[in-house]
Structure 1
Amino acid sequence: MNETERTILLAALKQQTVTFPDSTHVRAHGQGTWHMGEEPAKREAEIEALNVGLDSGMELIDTAEMYGEGASEQLIGEAIEGRREEVFLVSKVYPHNAGGDKLREACERSLRNLKTDYLDLYLLHWRGDIPLQETVDGLEQLKAEGKIRRWGVSNFDVADMKELLALENGDQCAVNQVLYHLGSRGIEYELMPLLKEHGIPVMAYCPLAEGGSLREKLLDHPTVERLAETHGVDPAQILLAFVVRSGDVIAIPKAGQAKHVEENGRAALLQLTDEEFAALDEAFPAPTKKEPLDIV
């Protein structure tokens with residue numbers, strides 16, 4: 001990608017933003033890092049990919065203490081050294097660490113791995129046995145101390161979110177990170193409307209159905225292939241354009257190579273018509289009833 005193309009892409013990415021409850025704006029196209037940092041032979045390429053993403057305007061980088069037991073965080077810490085202020089940095093805490101001293105220790109460990117003194121967003125990775133109120137209280141304390149700017153949750157279904165929002169300070173939840181892609185639209189029936197009602201955006205992991213057999217069924221589907229050919233893009237860009245279409249969803253596809261990061265970013269340049277979105281709807285219908293939360 002030359003400088004002119006990067007300038008055009010950056011302008012497009014700046015126009016596609018999602019707003020958190022505290023009025024912070026983040027670009028709808030971010031970078032996921034699941035399984036990154038785990039293979040030394042890939043380290044240089046993965047660091048390059050993260051920096052190409054930042055150069056192209058994909059400011060949000062998502063990780064978790066679970067990813068390689070800190071290896072992903074360490075990789076990111078190396079990649080963003082000297083450019084921390086350009087990054088919207090997200091990490092996640094294990095459920096068994098989400099309370100009391102363990103929560104503080106987990107957060108501080110992530111900060112050390114990432115070579116930073118604060119996180120822009122810290123998420124509870126999934127529900128565990130620790131009471132939600134204890135987790136919320138701990139997250140609020142970390143926020144008061146400046147270790148995190150805001151907090152949220154991941155893999156919370158409707159009942160989980162209702163329980164959270166009824167707690168003291170539960171309404172401070174900034175985001176719910178869940179699996180969401182063209183072939184897995186269950187959250188559209190009830191969860192997304194509930195989140196929208198409370199001004200809480202969705203962060204979509206696996207927006208390209210990464211890691212599952214459905215990925216091929218999506219990328220090779222005749223409708224997706226036809227639209228990709230019409231627009232002269234990769235099928236993955238069609239899938240990303242679909243995921244972020246509402247303006248309330250942040251997509252965090254994983255890409256360990258600079259070429260794939262650039263391809264993902266170009267989805268911001270894609271303008272699908274109402275008729276084209278309708279064709280995707282017909283090929284992969286929206287849910288007509290509540291479905292169990294899809295999880296990887």
Structure 2
Amino acid sequence: MRTLPATALARAWEFMRLNARVIDRRRFALHFHGAPAAPLLAALAAYENPDGGYGHALEPDLRGEASQPVPAQHALDVLHQAGADDHPAVARIAAHLAAIATPDGGVPFVLPAVRDAPHAPWWQTPDDPPAAINPTATLAGMLHRAGSRHPWLATATAFCWRHLDDPPADPGPYDVLALLTFLDHVPDRARAEAAFTRLRDAFAAHARSDHHDVLDFAPAPGGFGHRLFGDAAVDAALDALIDAQHEDGGWDVRFLIWTPATRPEWRGHVTVERLRTLRAHNRLKP
């Protein structure tokens with residue numbers, strides 16, 4: 001089994017120091033240098049708005065100040081990484097999501113405020129955007145993981161089950177990612193298992209794109225994403241991931257970079273995520 005040597009981890013840290021945002025340098029320090037969580041939580045707080053949501057380019061392709069659903073997803077993940085699932089910000093995020101939810105219980109992919117600031121061209125929405133399974137399922141899954149008891153979570157969970165009970169014929173890869181997150185964490189394990197068994201072939205058929213690979217769906221052992229692909233595919237992807245580290249120490253992204261500032265921001269984010277994946281699969285040399 002191939003592993004990433006300590007020298008490569010040191011090169012990654014130097015890449016982070018040269019290129020990455022403060023929040024991602026704090027994440028690296030937390031995970032790989034044993035740093036405390038408080039500085040990471042302080043960095044995250046800079047992206048929070050008074051309404052409990054998040055903006056300010058926490059999602060690098062949304063450059064505006066206004067709160068949007070996907071940055072809330074990033075915030076919940078950072079809070080979890082910091083061991084702060086009980087942080088008051090989790091309840092504030094849930095309350096914000098309840099405030100922007102549509103009558104059927106989900107939240108839109110992006111809100112019309114996106115038009116008021118620079119953003120990647122694929123972030124488009126009508127004036128009255130419908131709820132979307134991406135990011136509703138991811139947000140619901142992350143709130144379940146955090147142990148949230150906010151009333152909106154029950155509504156969002158029902159929205160996700162309805163989608164799973166009557167799924168579209170061709171879900172996109174981001175929809176599959178969102179649904180796997182939901183199924184990994186929703187408390188009704190028997191229903192989650194049944195849904196995965198029923199939809200496994202559809203998930204497998206749509207869990208790839210020109211900028212997704214196996215490890216995007218299986219970042220850690222034990223989840224439905226790992227079961228979707230199996231050990232051999234995951235092991236091969238981990239070997240390829242080790243080889244994909246650039247000479248400068250970082251990993252890159254394979255999706256469109258629409259403005260120069262986002263490449264180092266995304267690369268810093270992804271470099272931490274790739275290293276977390278390698279560690280979760282015991283691919284970092286002690």
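Using the calculated result 17.4 for mean count of other Cβ atoms within 10 Å over residues 27-34, pick out the matching structure from 1, 2.
2
A value of -17500 was computed for helix-only ellipticity at 222 nm (-39500 (n - 2.57) for each DSSP H run of 4 or more, over all residues; to 500); which of 1, 2 is the source structure?
The read-out comes from structure 2.
Given structures 1, 2, which gives the highest value for distance in nm of label points 7 Å out along Cα→Cβ at positions 59 and 75?
Going through 1, 2 one by one, distance in nm of label points 7 Å out along Cα→Cβ at positions 59 and 75 is largest in 1.
FYI, it's all coordinate maths here, none of it is from the lab. As the structure is a computational prediction, the values presented were derived from the model and not from experiment. Cβ atoms are built from the backbone, for glycine too; each structure is taken alone.
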